[in-house]
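Colleague: What follows is a set of structures for review.
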Structure P
């Protein structure tokens, strides 16, 4: 894995503030986003992929509210 700075979007994957039942939904997506952020070089495609992962995480967390 490369040693580069974290992408700014990564701040929005945090889950520590969530209640336990939502943490179980959010954490696996955060873990995968971190892995991709560390493994891939900066690019427009990486940014787009992380943005789509964030959108998916938000959807999954909202689905867990019901």
Structure Q
């Protein structure tokens, strides 16, 4: 995240360009496991910053419609 924030404008411009050109590809989701109280583990998927920004942008557009 700190590397993304350091070049925030460039990263947002790149992401916007990829979305407009329809060449954006979703990145692999980081999988971690959270321990549960019964001793088992629950899988949790963490999307990348680009994926979260794209999802939020689409959500805002759809909500305004």
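A short reminder: the numbers here are calculations on the coordinates, not readings from a lab. What you are looking at is a predicted structure, and each value in this text was computed from that prediction instead of being measured.
Colleague: Thinking of P, Q, which structure, once helix-only ellipticity at 222 nm (-39500 (n - 2.57) for each DSSP H run of 4 or more, over all residues; to 500) is computed, gives back -22000? Could you put the intermediate results ahead of the total?
Modeller: Values: P: -22000; Q: -16000.
Traced to structure P.
Colleague: Given a value of 37, 19, 15 for Cα extents along the principal axes in Å, calculated from one of P, Q, which structure does it belong to?
Modeller: Values: P: 37, 19, 15; Q: 46, 33, 19.
It traces back to P.
Colleague: Taking 24 as the value of relative contact order in percent (Cα under 8 Å, 6 or more apart) derived from one of the structures shown (P, Q), identify that structure.
Modeller: On the way: P: 43; Q: 24.
Only structure Q yields this read-out.
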